[in-house]
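Read the figures in this text as sums done on the coordinates, not as results from a lab. It should be emphasised that the depicted structure is a prediction, and the values quoted were computed from it without experimental measurement. Cβ atoms are built from the backbone, for glycine too; each structure is taken alone.
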Structure I
Amino acid sequence: MPEMVSSLSIARRARSAAGSTSGSALQPAVDPLDAPANFKRQAYVALRNAIAAMDIYRSRAEIRLDERRLAQDFGISRTPVREAMAQLEREGFVRSVPRRGIYVVRKTRREVIELITAWAALESMAARLITENAGDEEIAGLRCMFATFENGEVRAHLDEYSEINIEFHQAIVRMSRNAVLINLAENLFTHMRMIRRKTIGEKDRADRSIRDHMHIIEALEARDMVRAETLVRDHALGLAEHVAKYADYLD
């Protein structure tokens with residue numbers, strides 16, 4: 001089922017909400033659901049994407065989700081929201097605390113590094129498969145993503161670049177055309193996007209990111225299987241190294 005709103009629009013609303021409320025009052029920005037069929041699935045997808053778009057690492061304050069308010073925002077009963085929350089808890093996005101409520105889960109530094117390491121394995125295999133399976137036009141489309149950010153424009157449009165960066169990594173996995181790999185990567189990447197958005201503006205991550213992406217694209221264009229696989233893996237592990245060194249806010 002298609003998502004109700006784009007990741008970019010969710011991210012913009014979530015950043016706006018983050019800027020106008022305290023950490024304890026921060027809530028995911030969601031739109032009303034507009035079809036009666038399968039409200040549980042729609043609520044799950046919308047909540048997962050909205051949580052992923054939140055800047056959950058900007059403070060150490062707990063983020064409690066208001067089930068009643070979310071049901072009102074969606075324009076539905078609380079039952080499908082509660083069912084969606086249960087699924088999100090199984091997948092590690094939220095946790096239920098008896099007599100207190102439901103809270104968004106912040107990963108520890110060790111957990112984030114483990115997520116990144118698993119992602120490195122999946123995405124590097126996806127890059128390998130792209131050299132075998134993807135068409136020239138598909139690969140060329142990766143280069144087009146970054147046309148706006150040439151000549152040092154990355155930091156001038158960091159929020160926009162952050163979203164394109166995320167879309168790039170999603171595209172790498174999708175272009176593998178391996179359904180099992182894509183399915184395994186889906187929820188893992190939802191966790192990943194939260195930390196990618198946080199780290200992209202730190203140190204020289206943005207500038208290094210776009211350089212790495214260009215080298216990856218060049219290797220894919222050349223159908224250089226080993227180089228493409230290695231570059232994608234090293235790019236992800238570079239993020240893990242950054243987290244290990246600098247992400248004190250995860251402790």
Structure II
Amino acid sequence: MDYPYKYKRVLLKLTGESFGGDSKKGFDFETIDKMAKYLHTLKDSTGIELAIVVGGGNFFRGREAAGTNVDNATADYIGMLATVMNTLALQEALERYGSITRVMSPLYIQSVCEPFVRRKAIRHLEKGRIVILGGGTGNPFFTTDSGAALKACELKCEIILKASNVDGIYNTDPKLDSKATLYKRLTYQEALEKGLTVMDNTAFALCQREKIPIVLFNISHLENIEKIMRGEEVGTLVTQG
């Protein structure tokens with residue numbers, strides 16, 4: 001049987017807020033369970049190679065310390081540790097449904113996750129394991145979006161699916177402007193020139209160099225992931241042009 005999907009190796013970027021449910025803070029285990037069940041079923045039924053990068057915004061982001069006396073690098077490390085907590089919550093839920101997973105991080109925390117080694121991560125994907133990546137880039141002053149772009153490049157992923165709380169990229173904040181216009185397609189250069197802040201410039205630039213398309217979509221509708229896999233037009237597609 002022919003493979004029915006457009007993409008085989010996918011990197012899914014999950015915002016930390018999606019782990020907090022409606023409150024956006026802490027853990028909402030019911031929401032995590034729902035997400036894990038869907039991802040397990042998708043992986044099991046399609047055979048995709050799935051890497052997942054998670055944020056930590058449901059606990060703490062380094063930039064939240066801006067304007068305080070807290071050292072910026074230390075604040076970013078605290079944020080990176082928050083992402084590791086989310087990887088463990090997602091791993092536990094996925095494995096309850098029968099998925100085989102590996103949590104990896106550039107931060108050395110051997111009691112709970114493997115150190116990120118590129119060749120080993122690729123081998124996990126080839127063996128059908130879901131690779132869950134925490135700790136961002138492992139360095140302060142970078143966002144988890146940059147971490148997602150970097151890992152997509154390293155793991156030779158065919159696309160980045162960036163889950164969001166809105167339907168895609170708008171010209172203005174749709175939560176503040178009812179007349180905001182949704183972009184269906186953008187080039188990397190247009191995204192950079194327009195100063196669109198849904199991903200940082202470093203992430204866009206990395207994907208532009210390696211020609212990795214990005215789709216921003218609404219995580220409230222989990223079925224969007226499979227639609228994108230099939231090549232359907234969902235959310236906003238950012239490509240070379």
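A value of 27, 21, 14 was derived for semi-axes √(5λ) of the Cα gyration tensor in Å, for residues 62-181 alone; which structure in I, II was it taken from?
Details: I: 35, 19, 16; II: 27, 21, 14.
So the calculation was done on II.
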* Consider the structures I, II: one of them gives -21500 for helix-only ellipticity at 222 nm (-39500 (n - 2.57) for each DSSP H run of 4 or more, over all residues; to 500) as calculated from the coordinates. Say which. => I
* Which structure, out of I, II, was FRET efficiency 1/(1 + (r/R0)^6) of positions 38 and 222 (r between Cβ atoms, R0 = 35 Å, to 0.05) derived from, given a value of 1.00? -> II
